[in-house]
Structures are given as structure tokens and as C-alpha cells.
1. To which of I, II does the computed value 4.6 (distance in nm of label points 7 Å out along Cα→Cβ at positions 84 and 236) belong?
2. Between structures I, II, where is Rg/Rh (Cα atoms, Kirkwood Rh) highest?
3. Taking distance in nm of label points 7 Å out along Cα→Cβ at positions 164 and 260 for each of I, II, which is largest?
4. Between I, II, which one scores greatest on distance in nm of label points 7 Å out along Cα→Cβ at positions 76 and 220?
5. Which of I, II yields -19000 for helix-only ellipticity at 222 nm (-39500 (n - 2.57) for each DSSP H run of 4 or more, over all residues; to 500), as computed?
6. Which one of I, II has distance in nm of label points 7 Å out along Cα→Cβ at positions 172 and 228, as calculated from the coordinates, equal to 3.0?
7. Where does the value 26 come from, among I, II, when relative contact order in percent (Cα under 8 Å, 6 or more apart) is the thing being computed?
Structure I
Amino acid sequence: MTGIQSSAIDTTKVSFSAEVDLFVANPLLFPVLQQGARHMIELYDHFPRIARLVAAQQKWLLTQAAYALHLQRDPADPLSGITAARLLGVIAQTGLASRNTATAFLAELRAYKLVRDVAGSPSKRSRPLEPTETSHEAMTLWFRGQMRSLDLIDKGDRVARLEADPEIFCRAQPLAAKRLIADPAWREPPLSISCFVWTEYGGLILDDFIARIANVEPQDGHHWVEDLRFSELSSHYSLSRTHVRRLFARAEALGSLGWQERNGSRNRIWATASFVEDYKRWQSVKFCALQWAYNEAIRSIGTGRL
């Protein structure tokens with residue numbers, strides 16, 4: 001299978017500029033992104049430990065890389081699949097994480113019982129790992145949700161085909177992971193977005209915020225959210241109020257969002273049109289990679305190519 005092996009990574013910047021522009025210009029994009037954000041909140045409610053773990057961009061990318069290694073595992077090679085050395089090889093060319101960070105990440109996955117040792121491995125030193133059933137369910141539901149979003153945008157039938165042939169997921173996920181890890185447009189989002197997603201648990205708060213935006217089209221340059229309360233975010237996502245406040249304070253300092261005083265309380269929050277555009281473009285990069293990977297998977301199944 002075409003994959004994410006470190007020797008095969010192409011770190012050339014992947015622009016997808018024309019395709020990204022088409023996604024961004026599609027009037028259906030933002031409502032679909034809001035539905036996708038609500039789906040991510042549902043996944044958090046079902047898999048809170050996993051969702052909290054991957055709610056920062058670095059760990060999200062590491063998770064995708066690790067799962068791709070698992071899907072590429074050769075049953076005839078007991079040392080293939082997820083190992084610390086292989087994961088380090090994947091990230092070495094991008095500077096995504098340090099050796100210590102990647103090693104600690106795998107240890108965290110093991111501690112939370114999201115990966116386990118591959119049964120019958122002859123080597124205690126390399127310690128090949130595999131996802132547990134919970135991790136597999138979470139990843140497949142995430143991928144299905146992404147295919148659903150693409151279907152809503154172009155009225156496609158990806159979800160139906162995926163349900164009929166799960167091999168599509170097994171072939172597409174490593175391709176998408178490779179593409180996204182190599183593409184700085186996804187790996188390093190605009191500062192308005194990275195101030196959330198490059199912070200622990202920031203992805204959860206960003207999804208929740210996007211899902212709450214009331215007006216798809218900006219009004220006087222603003223998108224509005226009513227009655228967003230830090231206490232509710234803190235309670236729902238088991239985060240400290242200080243952490244939630246800090247995330248919004250960073251975005252406010254950048255000018256991406258702010259509060260309108262009303263009746264002496266700051267209970268109406270706005271986001272700039274440019275913030276929403278940054279989010280739409282960043283997510284469109286992901287959609288382009290997933291669409292390409294899905295199409296490649298379909299072709300490889302049709303031709304019998306691995």
C-alpha cells in the first residue's frame with residue numbers, strides 16, 4: 001500500500017491552491033464545517049479521553065501518523081506497524097515533534113490503553129504497538145464524519161461506498177495522513193487558528209466556538225455568538241476556567257474576536273470575518289487531502305494496486 005513510511009515522505013509544499021479556493025468559495029462550506037464541529041463535540045462526548053488527547057494540533061498529527069503506520073503493518077513482518085523508531089522517522093523531516101515528545105506521546109497512548117503491544121512480537125526492544133478497539137472506533141468514526149462532510153458539499157456517495165467497502169478507509173487514511181503532515185498549510189495554520197489548536201485542548205474549544213456562530217455571512221464584518229459562557233465550556237470539557245479564558249484572551253489579543261458590552265455584562269461575543277475565512281481555508285486544505293486520498297483509494301481498489 002502507498003503509505004507514510006519515512007523514506008517515502010515528500011515534504012515538498014502541497015498547495016492544492018485551486019482546489020482549496022473552490023472549497024472556500026462554496027457557500028455550503030461553512031454550514032458543513034459547523035455540522036462537522038458539532039460531530040467532533042459528539043465524538044468528545046463519546047470518547048472524552050481520546051478527544052482531549054488529540055485536541056492539540058501536534059498530537060492530532062502524531063495520532064494520524066501512528067494510525068497510518070498501523071494500517072501499513074505487514075503481518076509477515078512482526079516489527080512493522082507502530083514503533084517509536086518508525087514514528088520518529090515519519091516526523092523527522094517536518095520538525096513536527098522532538099524525539100522526547102514523540103516517545104512521551106506513545107507512552108501516553110499506552111497509559112490510557114489506547115494502544116497495546118502486538119501479540120507475539122519477538123522483540124521487547126522495539127515493542128510494536130497496535131490501536132485498541134476504542135481507538136479504532138474513534139478513528140473510523142472521525143473518517144466517516146469527514147466523508148459525510150464532503151458528501152454534503154458535493155452531494156457525493158462516499159459514506160455509502162465506505163460502508164460497503166471498509167478497505168477504502170484502510171487505504172485512504174495513510175495517504176491523507178502523509179499529505180497533511182507534509183503540507184505546512186495544514187500543519188502550521190494561521191496564527192488566528194494556531195492560537196487555539198497549538199494549545200492543549202484548544203481544538204475542543206475551537207470546535208465549540210465554530211459550532212455556536214449564529215450568522216453564516218458576516219454582519220458589519222462580524223460573526224456573532226450569543227451567551228457563550230466560560231463556566232459551561234469549563235464544565236463540559238473538564239477544563240479549568242483559567243485555561244478557557246487564556247485561550248480566548250490570546251485570540252482577543254490578535255483581534256480575531258471580542259465582546260460586546262450589553263447591560264453591563266460581556267455576554268455577546270463576535271469573531272471577525274477574517275478569522276472565519278482563515279478557518280474555512282485551513283479546513284479546506286484538509287478536505288482537499290481527504291478527497292484526494294479517497295479518490296486514490298477507490299482507484300487502487302479498482303486496479304488491485306496496493
Structure II
Amino acid sequence: MPRILGGFIEQPRTKWLLFFLAVLAAAFAFDFSGTGLSELIMPLTGLGPGEEANGTDRLLLAIMLAVLVTADVFLVLRLPFVVQIGVVWAQLLILFLAFFYSFDLSFPFIAARLPILIFTGAFTTVYVSLISIGIACVIAMTAALARLSNNGPAYGIATFYISFFRGTPLLLQVYLIYLGLPQLGVTLEAVPSGIIALSLCYGAYMAEIFRAGIQGVPTGQAEAGTALGLRPVQVMGKIVLPQAMKLIVPPTGNQFIAMLKDSSLVSVMGVWELMFLARTQGRSEFKHFEMLITAALIYWFISIVFELIQSRIEAYYGKGDRR
């Protein structure tokens with residue numbers, strides 16, 4: 001019996017029927033009335049404005065949506081792979097924009113404040129993140145080498161640093177640096193405090209990435225360099241690190257993209273980065289959604305740009321492997 005049932009489910013028509021029924025159940029369970037999407041979808045059932053759908057209307061709407069979704073997936077799967085990706089991205093983007101459109105946004109308000117969000121907010125976010133990731137890489141490499149060393153004090157300091165900054169929230173670290181250092185007589189501006197907090201926090205996470213990348217290089221490589229008479233520093237710089245980079249670069253790129261979003265926490269110190277400006281500009285006329293959604297799209301665009309850069313860097317190291 002299980003074998004017969006498994007063979008029945010494996011049939012293509014059965015799979016499509018199950019997919020159709022799953023979409024039908026999900027569409028029927030969701031009540032579109034009372035939402036912004038009802039203006040676009042409910043007219044398909046012949047309902048007027050303000051009318052609520054009964055069980056029959058909801059079932060009819062669910063069937064129409066299930067047919068459209070199933071037909072769409074069926075047709076997309078018959079396209080070339082690259083075209084499939086483009087079509088899916090386009091469709092999801094349209095749904096995403098339709099979701100935003102349902103909030104009844106004020107587009108003139110967005111257009112009037114878009115320049116300050118881009119040229120002030122986004123610019124500050126990017127340059128704070130770039131400086132922070134550069135410093136974090138230096139800290140991470142130093143901590144990783146200390147973590148791998150046989151020097152007791154160096155190992156202890158590195159493990160304590162990594163444990164503390166990975167075990168406490170970034171927001172708390174921002175407050176400790178911005179408000180705590182003045183208690184020791186060290187007063188810093190908001191931007192340097194934010195850069196230090198981001199660098200120390202992400203340096204702790206990246207230290208483990210660097211350590212794993214270095215340990216991922218076979219020990220025979222270092223032993224061969226030592227046998228050739230190279231000093232430990234030369235072995236690390238000329239043999240181990242170049243091979244470790246292919247393991248270090250991908251997660252480091254992910255950390256940088258995460259840092260772009262976490263840089264919004266420096267707004268608590270009044271830094272005019274993207275999230276701070278989105279909140280303050282939206283507060284002036286109580287149009288919070290307009291600014292928050294615009295900020296989300298700007299963050300997304302910046303992330304896509306750096307994802308493309310990351311993929312180019314990864315491809316470069318992949319070519320190095322083949323050579």
C-alpha cells in the first residue's frame with residue numbers, strides 16, 4: 001500500500017493537483033476583505049466597494065487565484081533557467097510593490113525627501129560601514145592569530161574579547177562606548193563612537209571566520225613552507241593566507257551586508273544615517289510608512305550592489321584556484 005501511494009504521489013499530474021489544492025486552501029483561508037489588496041482583488045468576484053465576501057465568494061476567489069498561480073508556475077518552469085530567475089524576480093517585485101501600494105502612500109512626499117535620504121542618509125551609512133569593515137578585518141585577523149597562538153596572554157585576551165562582543169547586544173556596546181568612555185575621560189563624537197562599536201562587534205564575529213579559514217588550509221602546506229626555510233611570518237603571508245582567502249571572503253561579505261543594516265543602531269546617538277533620517281522626516285507629517293518603506297528599498301539596493309561586488313571577488317578567487 002505505501003508503495004502504491006508513493007507511486008501515485010510521484011505522478012506529475014498528482015503533484016500539480018496537490019499544489020493546486022495547497023494554493024486553494026491558502027487563498028481561501030486568507031480573508032482579503034478589509035485589506036488594501038481588496039480594492040484590486042475583490043472586484044473579480046463582482047463585489048462592490050465596502051461589501052464583504054461570503055463563503056461562496058471567497059471560494060470562487062480562491063479558485064481563481066489557485067488557477068492563476070498554478071498556471072503561472074507551470075509556464076515558468078518551461079522557460080530556460082536564466083529566464084525563470086528573471087521572471088520570478090519580476091513577479092515578486094510586482095507583488096512587493098503592490099503590497100507597498102496598498103498602504104496608500106504619498107509619492108510626492110517621498111519624492112521631496114528622497115534626495116536627503118540618498119545623499120545624506122545612505123552616504124553616511126555606506127561610509128560608516130566601509131570604514132568599520134576595514135577596521136574590523138584588522139581586528140579580526142589580529143584576534144584570529146592570537147586565538148591560534150601558543151601565547152597564553154594573547155590567547156586569553158582574544159578569547160575574552162570574542163566572547164564579550166559576541167555575547168552582548170550591539171546596541172549595548174554602542175551605549176557603553178558613547179556614554180561609558182567619557183567616564184574615563186575619553187569623549188568621542190557620535191560617528192567615531194559608532195564606527196568603534198561596529199568594528200569591535202563585527203571584528204569579534206569575523207575573528208572566528210578568519211580562524212576557521214586559516215585552519216581550513218591543510219597543515220602540510222605550512223610544513224612544506226617551513227621545510228623550504230621560510231620564516232613563520234612568510235609561511236603565513238605567502239602560503240596560508242592566500243589559500244585561506246577563498247574561505248574567508250564569502251562569509252566576510254555577508255558580515256558587511258549585515259553591518260549595513262546594523263549601522264542603523266548608531267542613529268540612537270543622533271548620527272544622520274539612513275534610518276535616523278527616515279524616522280525624523282516621516283515624523284514631521286506623520287508619514288512614517290512612506291519614509292520607512294523608502295529606506296527599506298534604499299537598504300535593499302545598496303545590499304544588491306555589494307552582493308554583486310562580492311560575487312565578482314569570489315569568482316576571482318575561484319579562477320585563482322583553477323590556475
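Each value in this text was obtained by applying a stated rule to the coordinates, not by laboratory testing. Please read these numbers as outputs of a predicted model, since none were measured by experiment. Cβ atoms are built from the backbone, for glycine too; each structure is taken alone.
1. Structure of origin is II.
2. Between I, II, the highest calculated value is found for II.
3. Top value of distance in nm of label points 7 Å out along Cα→Cβ at positions 164 and 260 goes to structure I.
4. Across I, II, distance in nm of label points 7 Å out along Cα→Cβ at positions 76 and 220 peaks for I.
5. Working through the options, I get structure I.
6. I
7. I
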